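Dropping the structures in below, format is structure tokens.
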Structure 1
Amino acid sequence: MKQTTHLDGEALKELLLGGLANLKLHVKEVDELNVFPVPDGDTGTNMSMTMQGGVNAIQAAYFESVSDFAKAFSRGALLGARGNSGVILSQFIKGLALGVDGCKTITLQDFSKAFRQGVTKAYDAVLNPTEGTMLTVMREGAEFLEEYLTEQPNVHFEETLENLNAHMKKSLDHTPELLPVLKEAGVIDSGGAGFLYIFEGAEMALKGEEISAEALSAHGHALSMPSVDFSAFTADSELEFGYCTEFILQLQKSKVDVTTFDKQTIVEYLEQVGDSIVAVQDEDIVKIHVHTFKPGDVLNYCQQFGEYITLKIENMSVQHNEIMLEEERKTKAKIKKPIAIVAALSGDGLKKYFSEIGVDVVVDGGQTDNPSTEDFLKAFEQIEAEHIIVLPCNSNIVMASSQAADLYKDASVHVVKAKTIAEGYAALSMMNLSLEIDAVIRDMEQAIAETETGMITTSIRDVEYENLSVKKGQFIGLNKDAVLSASDDKIEAARALISATEEIEEKAVVVVFYGAGVSAEELGSMEQMLKKNFPLLEYGFIEGGQEVYDYIFAIE
């Protein structure tokens, strides 16, 4: 077995690529570790896409320095962070990057200190940290590392990662004992499981163990080509700017004398066929950037010296035209007002309705497709306003939107913590933009506090929840995170849910957002049930088109 005592930037890169690959192999498994019997598990997906953001930021570059690599990866993960688990993971990675700042290589002691700093950043990202979650697995991992390296200072990375992962596995298995809701559901913490899979993948990569070649395309999260606006370059267009061509060339001993090869051999050729040349040589690796109208000629010439590790060619005319089109779209989309509203929504009906009642920009995403920090930043950039109010409309989106609010500098961004569609609706219904910003937010928060949320969905497993015995396939009624009803009949599940809602006799209005696939006949049955069982309540129906939840009730 190898005995690695130091890691450089490229070695750390390989570890994190291995971590991502292993996580992707287990995305579905992690997604299914949701606490409640609701088909909305997305922890694995969110963590995978967060890591993918980091990979996208570094995949075409060569990093000798650990510090440089960690900074680039951390920035990509931060912008790609999705959901609470993704944001926590991105903050852990941010702490790692801070911990190795200025390091060209790192020892195990450096790694331990950086790991501890990652844990600190992760805890700081959570307003009320809860033990029995991925935070516990991280923290107990840091504590193990510190104790282990004190007792055995001369160990190597392979042995240390193996023992660290074994300890974090024990920590993960113990999470149900720390968090009763996990024990009730009969699952371990999903975020902790995702975190462990990352480090087990890193261990495998360090030891040279092969991770399935299908991993990087598993579960629909492959490294994909960037989307292209095809209107930016048509049959009538002309190639004005050539191609931005970048690659890393591994020199081959079978082709050249690697020890004496000078990158200037390539540079002199590139000067004849292109410009904007950047060439870097690190022993037997040559990194090239060039703008040329003949990328094929460049590749054919350079291949006589070695083979390509990475390769990227982009049509700069497309890039230029896309930038111009985007600027035009932004100019048209600019909203000039004192206060603007951004909301995260999925479902065409919800998007349309919320836009009609005051939302300026909708960030696409919801229960099983959480938007990233970068998605929110892009939404903010569409707005020209002194203040931006964000309604996450989902508890798993609050952290990503808050992180974006901290990063954005061109307006004052305020996250009003509407954690459900119903709370978002209530906040908008009480909004009076003629008031000062503090008063607007105060009214919104009061409306949220006075609103109960009810949701109907289908159970994906058998589970005992307090005094309810829920069977897989039954319809269940939830009030936020609490399961209040279960029935084989959807309308009965809704009746029991509303009846069990706290202080229902004091409520006056129920607004029903119905989801994709709900029939007119079923809506009629729902209306009859409301009329019969809750005659004092006013009610209205709005087509939401949302997935996962057949009905969302805003009970006010």
Structure 2
Amino acid sequence: MTFDRTITRIFQFLLVLFFSITAGSAVLGFLRIYSPASMLIVTGALAAGLLFLLWRTPWQAKTDPSPQFPPWISAVLAACGCLILFTLILYPVLHWPTSHAGDWFPWDAGLYHFPKALELYRSGSIWDLSIAYGDYPFGYESLLSFGLVLTHAVSSFGLIHALIVLFFVSGFWLLARRITQLDGGLLLLLIVLVILSDKLFQFMNLWRVFTQDIYTVGKNDVLVAAAVLSVLWYFYQVQDDYRENILGLSLASGLAASIKPNTLYVLFPLWLFLLIRNYRTYLASLLSHALLLVPGLLWLVRNLIVLGAFAGADAARLSSWSIAANLTNPYFYHNIPKNLLLITALVIVEIILSIKDKKGHFWNAVLAVVLWIAFISTPVTAYFENVNTVPEIKWRFGEALLAFMAVLVMNDGMLVCRRIKLKRTMPKLFLGLLVALTVMGSMLFIVSQREVMRTVPQNAIILHDQFWEPVGVDGYRSAYDYVQKNVHHSVVWVENGLPFYGYDAGFTNSISREGVPDYVVGFKKNWFGSGYQDFPDLIQEMLDDPAYSVVYEDGEGVVLKRK
């Protein structure tokens, strides 16, 4: 059980680390006293205390060892899984952006994820809502900001994301181990292959989204999935031993609440279940542990104070593009994606199984339904702006649901094998052949995908410029390059571009829109294919404003300075 213990401890360490960072950032940022020194002190003290509490009870395996392979086979399977994980997933992400993982830059990262992290790092406050999606939680951004605290370099985001991926894999594994009780080495190999499944097959592949998102630095979907899987695992554990696992559930819930609003769709029913089941015995404990969710919910308090509401004006508009909001939309049914129907069918199957075997499937069915409802209720899962067309399901918002469905498929497959009385003891010759094929297949897979491990120095440009090829004049790569080299300690607005590139090397600039800009950068490029080929309206207005003068201009962009 050393392997089980190792993964459990890695998972718990990352859970405590991420909770400590997000909770510390929330409290310090709420009080406007966030700084490198305060963050290091608070995070270190909080992490040390929580790890002591979480690890105070000696670890012991709680998984039925009966379905295990012989130890040597399990070790070989685990080694193959670890080798694929570290070579094809963690290594490219760790070396972002000068790797395969840096060959594209998500718009979300440059528009608000990175700017929110940088503004927290440089201003020490979470009260500036002028950034795009500024009213949203900032748990993911606080992890990025902590990377800046440690290294003062944006390249540290690769390390942060590699840890997020490791957290996701370990949480996925623990949940699968708890439900299926399959061999630990086999489970790790299966999970890694599920994550990379798009490289193996595409037709009716429910888990294709993992292959792309696992390499995406600059979006928080993998972290959301990891946090929700953590909540689910501890929820199962609490059913067995409340006292030993309620702390872990609280930490996972607090982390999840700090990342995205849609995690509340999962947290609320699960905590309600706990309250209903345990209020007579553990009411005081439940209420005290629920306090650990408060740092993760401070963004709601901030919004209520600043906006007078829990969410900004755009929240209702975004929610109108969810699957749930369009169940009465006739266009939604014109071409429903088959994978959405398949996921729904799997949920229904689990409900039917729970009716036949309540003990074995009850909580599986309940959690499947909770995750399914949470996914279809999440904003922008079906449409973006135009609802009078066929839906385009955004599976990246449902990665926790997809991972949980993968676990249930594994579990139900094992039940079928047991029902047909598949022998647990296999001939040594067959086991040897299985191991040989697994090792050879793993090696061939790594060799076939070796391109993802290559070093690509030119990808580092995404840290400095939105344009992959130079478009500037007078020795500058673009209007962004001009700002980064010549503008410091100033407020810079970016129109029809990514605000992230408005920062200089020392992060002395700000992209806040709470006041008047010192510089305004605008671009003509038709980024979204709308046919628009001129400067945005704000740039046109400022070009006519005598208070601003043009200090740089090329064929794509312009920089204006306030006189």
Problem - Kirkwood radius over Cα pairs in Å, for residues 155-458 alone derived as 24.5 - corresponding label from 1, 2 - result: 1
Exercise for the section: Output the label of whichever structure in 1, 2 has the greatest value of Cα Rg over 2.2 N^0.38 Å. Expected result: 1
Fill in the blank from the handout: The value 12 for relative contact order in percent (Cα under 8 Å, 6 or more apart), derived from one of 1, 2, belongs to structure 1
Handout entry: Highest-scoring label, criterion being mean count of other Cβ atoms within 10 Å over residues 139-146, among 1, 2
Key = 2
Completion exercise
The value -15000 for helix-only ellipticity at 222 nm (-39500 (n - 2.57) for each DSSP H run of 4 or more, over all residues; to 500), derived from one of 1, 2, belongs to structure 1
Practice task
Taking 0.75 as the value of FRET efficiency 1/(1 + (r/R0)^6) of positions 211 and 371 (r between Cβ atoms, R0 = 25 Å, to 0.05) derived from one of the structures shown (1, 2), identify that structure.
Solution key: 2
Problem - Structure from which 1.9 was derived, distance in nm of label points 7 Å out along Cα→Cβ at positions 187 and 259, options 1, 2 - result: 2
Exercise for the section: Using semi-axes √(5λ) of the Cα gyration tensor in Å, for residues 243-314 alone as the calculated read-out, with 19, 12, 11 as its value, let me know the right label among 1, 2. Expected result: 1
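Bear in mind these aren't lab numbers, they're just calculated from the coordinates by the rules spelled out. Quantities reported herein were computed from a predicted structural model and do not represent experimental measurements. Cβ atoms are built from the backbone, for glycine too; each structure is taken alone.
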